[in-house]
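Laboratory data are not the source of any read-out in this text; all were calculated from the coordinates shown. Note that this is a predicted model, so its numbers are computed, not measured. Cβ atoms are built from the backbone, for glycine too; each structure is taken alone.
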Structure 1
Amino acid sequence: MKKGIAAAGLLALSGAAHAAYQLNLPTPVTRIASEIYDLHIIMMWIIVVIFVVVFGVMFYSIYAHRKSIGHKAEHFHENTTVEIFWTVIPFLVLIFMAWPATKTILNLKDTTSPDITIKATGYQWKWGYDYLRGEGEGISFLSALSTPQSQITGKEAKGEHYLLEVDNPLVVPVDKKIRILTAANDVIHAWMVPAFGVKQDAIPGFVRDTWFRAEKEGTYRGQCAELCGKDHGFMPIVVEVVSAEKYSTWVAEQRKKSAAAADDPNKKWNLADLKARGEKVYAANCVACHQAGGQGVKGAFPALDGSPLIKEPKGRHIEIVLNGRPKTAMAAFGKQLSDTDIAAVITYERNSWSNKTGEVIQPSEIRAARK
């Protein structure tokens, strides 16, 4: 009975701590996150009690039994009572801590019967989302940092959510069980949203899973939680939780956009149109490493302006963009971009700055190179 009252008191204290989450974990919006938050608070108070008791006894003993007032050192070797005392009490404390922690872990791993299943694929340095099952099935898009370069470089004031803004947020309905499958295209990443109580590694060659059920509408932010390379700090996650009606509207809009954006694979593009499209693709995917002027970063990322690669046959350029370069930061874009986008960005790179090859790479050439 006493233990139950103590646990209830500790849980009450956890509720009061929610108001000051700026100095603690963020306010939870899922049941799992609430359990994790409560466990955190309970453990912290147990630690505080242990700290006070242990150091209180220690400092009292040092003061009250000091040699200067005539005390002699006591010996506790082979004292059965003391041995039982300092073995049983920690054991009971661990049991008290382990029981709720085990229940939470089991709940965290229960990914059965989801309403919607989404695959989150980590790339250097963005996320790809594929809606695999449930409402929205078939929708796919990339989500990358949208913070302006002027904020990153410090040329203008940083926004409210500096480095935690994306161009395409993940959208899910409220009060629905969302299963997240994590994978990686290059190195180890981690999909983490603290308000959901979710952190799951994305490992190349493996598919891991986690889940959440957001109980409150809103925008929730996280970021990659594994050191994944140069732009690890520029790989945010934004999840928008909306009502069922708004979610259905969003799904319909995404389907219309996908249909409108679908390119005719046999269309013949001219140089001006491909360059214009390629400039946008370059700004979204290449500018961080190769820079806006194509000059690269000395010692880290090669320049494209005047590069020997541009003077080589275009087949080599296509191969690198499609498949990347092993043991370098050059990612493979074959699974990230469409044939038209890859053709456009290569055309842009071969005809921008001081590069003036006049070559036009058609989407059909990219499609043929994939085979």
Structure 2
Amino acid sequence: MKKNILVLTLLFFAFISNAESPYPVRGLCIAAPSVDIVDEYVEFIESDLAPAGLNLLILRIDFRYQYQSHPELIDENPYSKTDIKKLVKVCQENNIRLIPQINLFGHQSWHGKVGKLLEVYPEFDETPKIQLPEKYEWPNTDELYCKSYCPLHPAVHKVVFDLIDEICEVFETDAFHAGLDEVFYIGHEQCPRCYGKDKAELFAGEVTKIRNHLKETDRKLWIWGDRLIDGKTTGIGLWEGSYNNTHRAIDLIPKDVVICDWHYERPDPTAVLFAAKGFNVLTCPWQNTENALEQEKLLRILIAGATTDMHPKYRGMLQTVWGSAKGFMDSYKGNSKSEDKSATCFKELNKVWNK
């Protein structure tokens, strides 16, 4: 009897590994390429990414666009509307869903440089007394990774929502990725508005405000999922999970928010957590190919064993890239002496996600 069960189990997993891709989304999240290679990148989408089965492209544009609503926030090497339309056109022609991303809430600085929003509007800073060091090191006494804006500042959302509306319109998109990952500064003692408030409620409040604004134009909110995972209880840690109690926000935010569930060190099966809570979820690897392939196998198993209600919640795979778009493109095409590990990971996923 035990032998028969073992044989059936092995046959089941063999079937899963060889079955056609059971998930609808095969995506890539990457920084928008520098303006000087937009045409080259359009060709890359046309000749490489689309034939590989890509049907979702999330471009981290942030402040690198010639915003008309807030020209004071235009960052270096900005895109024009014409540049964006080239990307929109090639994606539409190849049935690739195109979604822009602006990092909101957290990630308003990086190492020794403050981001454009807090540079121009320092009054939005959640931690105005914490100074960025000339040489960044982790860990540090201020527990500084990156700064946050204050979600309760009365003027911040007027600015943020103007940017969202403008970038979504030029991208001709039905969704917006707000980042919202690694928010370490929240409800901080330096903030007279946030200090003492429940951090889960603060985080959920910001997610809900952005979601509600997008809903007015029939657009969906996408976010990273790490702040909704209990990093302590799960042992996942403070980067891929929360150590400051924001994880309870998972029960406070609207269920139509799309969760991008990233894990880079281990193939942790937290997609089932988000699906069980009623969210659509994507599994997101980075540069560890072995882990990525395990995540893909696990996703197939979760889908195969899902209930009728859970099944459609598992949306698919989203490869993340944290190097340059140029480095990724050259490595993917075999035109670079230095390997971009995320490109290698993506190529290996291409081989299995279309089976």
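Couple of notes before you dig in:
- Entry that produces 1.49 once Cα Rg over 2.2 N^0.38 Å, for residues 284-339 alone is calculated, selected from 1, 2: 2
- When Cα Rg over 2.2 N^0.38 Å is computed across structures 1, 2, the figure 1.35 traces back to 1.
- Relative contact order in percent (Cα under 8 Å, 6 or more apart) from the coordinates reads 18; which among 1, 2: 2
- Given 0.05 for FRET efficiency 1/(1 + (r/R0)^6) of positions 124 and 308 (r between Cβ atoms, R0 = 25 Å, to 0.05), calculated: source structure among 1, 2: 2
- Structure responsible for -13500, with helix-only ellipticity at 222 nm (-39500 (n - 2.57) for each DSSP H run of 4 or more, over all residues; to 500) calculated and labels 1, 2 on offer: 1
- Structure from which 78, 48, 30 was derived, Cα extents along the principal axes in Å, for residues 60-195 alone, options 1, 2: 1
- FRET efficiency 1/(1 + (r/R0)^6) of positions 52 and 116 (r between Cβ atoms, R0 = 30 Å, to 0.05) from the coordinates reads 0.05; which among 1, 2: 1
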